[in-house]
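Trainee: As structure tokens, here come the structures.
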Structure P
Amino acid sequence: MSRQYSISELATEFDITTRSIRFYEEKGLLRPTRNGQTRIYSAADRTKLR
């Protein structure tokens, strides 16, 4: 199984806000899976943020 990331991990790594990541999700650029209300981002989502 590939690595999974939380929204806060990605925000910290790329020095952006969690709101920015949610904005990208709203625009269809990222498609995280969910575990309850927690967003789980894939390695592919991480690559898109680079």
Structure Q
Amino acid sequence: MSVPGVDIVRVVNGKIAEDWVYYNQLNAFLQLGYTLTLPQSEEPQEKK
């Protein structure tokens, strides 16, 4: 599995103080076999 992302670390006095991780969640879920489906409305909408 390959997921592109970024990890940003803030270091204070030689120790990690904060860590931010950003990655493409959609890409990860698709690789795990998930599929996207649009929500179905309960009532059909009238055509204008």
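Just so you know, all these numbers are worked out from the coordinates, no wet-lab data involved. None of the values given here were measured: they were computed from a predicted structure. Cβ atoms are built from the backbone, for glycine too; each structure is taken alone.
Trainee: Identify the structure, out of P, Q, from whose coordinates Cα extents along the principal axes in Å was calculated to give 25, 19, 17.
Mentor: The correct label is P.
Trainee: Thinking of P, Q, which structure, once relative contact order in percent (Cα under 8 Å, 6 or more apart) is computed, gives back 31?
Mentor: Q
Trainee: FRET efficiency 1/(1 + (r/R0)^6) of positions 12 and 28 (r between Cβ atoms, R0 = 30 Å, to 0.05) computed as 0.50: which structure among P, Q?
Mentor: Here the read-out was taken from Q.
Trainee: One of P, Q was used to calculate helix-only ellipticity at 222 nm (-39500 (n - 2.57) for each DSSP H run of 4 or more, over all residues; to 500), giving -13000; which?
Mentor: Label of the originating structure: P.
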